[in-house]
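So, here come the structures, one by one.
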Structure P
């Protein structure tokens, strides 16, 4: 199964698809991805307007080098209208709300593929960001991560998930389902997006950054925000620190020296270093290089 390459998205900024004052400034915020929303932030009466605005909206939000994605609606009739409006050259991904399983995504894949062909786009170029928002979808997480078409990122829609489970969205109530989604994504090389808590409260950027840093320690690769003031916190939280990069390089150099001497394990700064530590260092450096490459393109 062919999928688009994994995205380098430390920060994803939601922008309502029908509010020009937010759209016009989105490219100045420094986000890696602008997620134009056609769903919850747009009323039913305004959705046709937001769709009609999409061609111009997409051109505006990429001016600073960000990727552009579109969050679509469910039920299916609304989803198809959104896909018709959104799939055009320049689109990186569709975020699929209320994802239920592989068959759901295959139906959408069929529609997207037809539009890619009609509009001169490489077939398969548009990725799917999978949003898990109902507890019944948890049983199919591994199946989605492994077999569903176009999946490049997964996340838990915390507010909707809490509603469906009768819980209050908080760090405590959302951590377990978010980690379940993360395990499925990580098992199959799919980016896991989110923070270990709720994204609704944007009043404390420092606390938001701490939550994002905690998510990074659990293997999450980026987060979303609804307020531009949080973009910097996400970018910093999901970028390897200079100290971490230096230590990773130190481990790699020590490993090369040990290999030349015929040793498979060794110590650095009083700690025993073996294969998992070296592999972790290589992954961190690969992530660092991917971010640096992205920044040079912006």
Structure Q
């Protein structure tokens, strides 16, 4: 899981550099098409084994995952990488809330405390002016909420679908969605929705190496994380996954991000604590 977190942080670094010259929507496309090719290749030898029956939930999972990833790639072009990853890592807090609301799972006292601590952490990272969050903070929070909705839906979908079908629902929509949005972009004038609509820019020279690095690190991270969850308890793996934030801060500073101030560091610590409060009971 440590190696998965390191690979995920490097993926963020590649995405951050790419997002300076090509739209984050296009970065999302390249991130997902690599996965579609790799996962799709496994279907030739091992066809899907599933009962199915929840197509709309499958589409919902894919759409939420795509939009959360798009928001994540978009904000990292404008805010420090460590902060972008911190927002994304709030997803376990929201998973606890959604699992309680939609799946009738119990909400233990530790989870209630985690929600309070997590939201305090978000406030320290965002540092809103009064009660006003800027565009990047709101999209950062959405990246956590969207990922949480996707993860929560998986708990239901795994009873009906092959794991690869669930993964492909995300990567497939994450490939087709950007193509449609890039085709629509020339006909839509909406600067406030620049994260949704952007024209395709052909990568040039060294950018193709960055695209390759993005796809490889994303795939390596996914494989290592899956293996980690196979080998030990989810709570332990989930706890170690928060090392991703530390790696992201280091890589972000190496790429030119400012060193986090004391309030941002405090917010990151609170978000990590909230995640641990959610994860630790699962390791028992």
Structure R
């Protein structure tokens, strides 16, 4: 069985009429303007989970600029978790720069969601303003038992694609440094910041409460990245995340098998490490 730590679902209106949600939502348009960019609902996710031997999925919405859209998407997440409580863990998502973000985080966590994310700064990168606006959200997460926060990160070099932000490794590192007591999940392998975990000073301490999900890995990295995770000492903090419906778990399992890592380390990635955060 597997735990998928990174999936996205939207309510039916967004699934059927995505173009109606492009107005004043440049980030959503950036990612979903192409009809090839799939948008899924909870029933489609559960069907895929059954087909792919996934026991639990973490479900995420989208960081809408409009507070009402964020609330509506979060309500759908809350309802989906209530419908499938043994299969889903929900995270609250919103625009972290919104004045209403802290209250929305508190509302969703009070309703039983298990964390916050995937928060993203698609156009700005994770600058000082971004870190400042995250402070009250991180405080709320600590107040609720130090629940995890997933942040969108990406590699600062290489090919361009929709959703690739102007983030730097220094910004990603400074984010971890700013919230040493929070549980942080850096999506998309943390943009590669984990490579520096082999440094002798400071970095291991800064990254001690950071996990890294594998979302979009087959599009970004060779299978050898899993062996690098072992060699850099962060294999206990790697989480299988598919970015569903972008990809399904079997694509990731093929790469993990090709990587040559041990069966024990494979089990950590596909299930064990996620338990350490969710339960």
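Listed values, structure above:
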| read-out | value |
| --- | --- |
| Computed 4.2 for distance in nm of label points 7 Å out along Cα→Cβ at positions 135 and 255 - originating structure among P, Q, R | P |
| Structure from which -11500 was derived, helix-only ellipticity at 222 nm (-39500 (n - 2.57) for each DSSP H run of 4 or more, over all residues; to 500), options P, Q, R | R |
| Entry that produces 15.8 once mean count of other Cβ atoms within 10 Å over residues 103-110 is calculated, selected from P, Q, R | P |
| Structure (P, Q, R) behind the derived value 26, 22, 19 of semi-axes √(5λ) of the Cα gyration tensor in Å | R |
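No lab work stands behind these numbers, since they all come straight from the coordinates. All values reported here derive from a predicted model rather than from experimental measurement. Cβ atoms are built from the backbone, for glycine too; each structure is taken alone.
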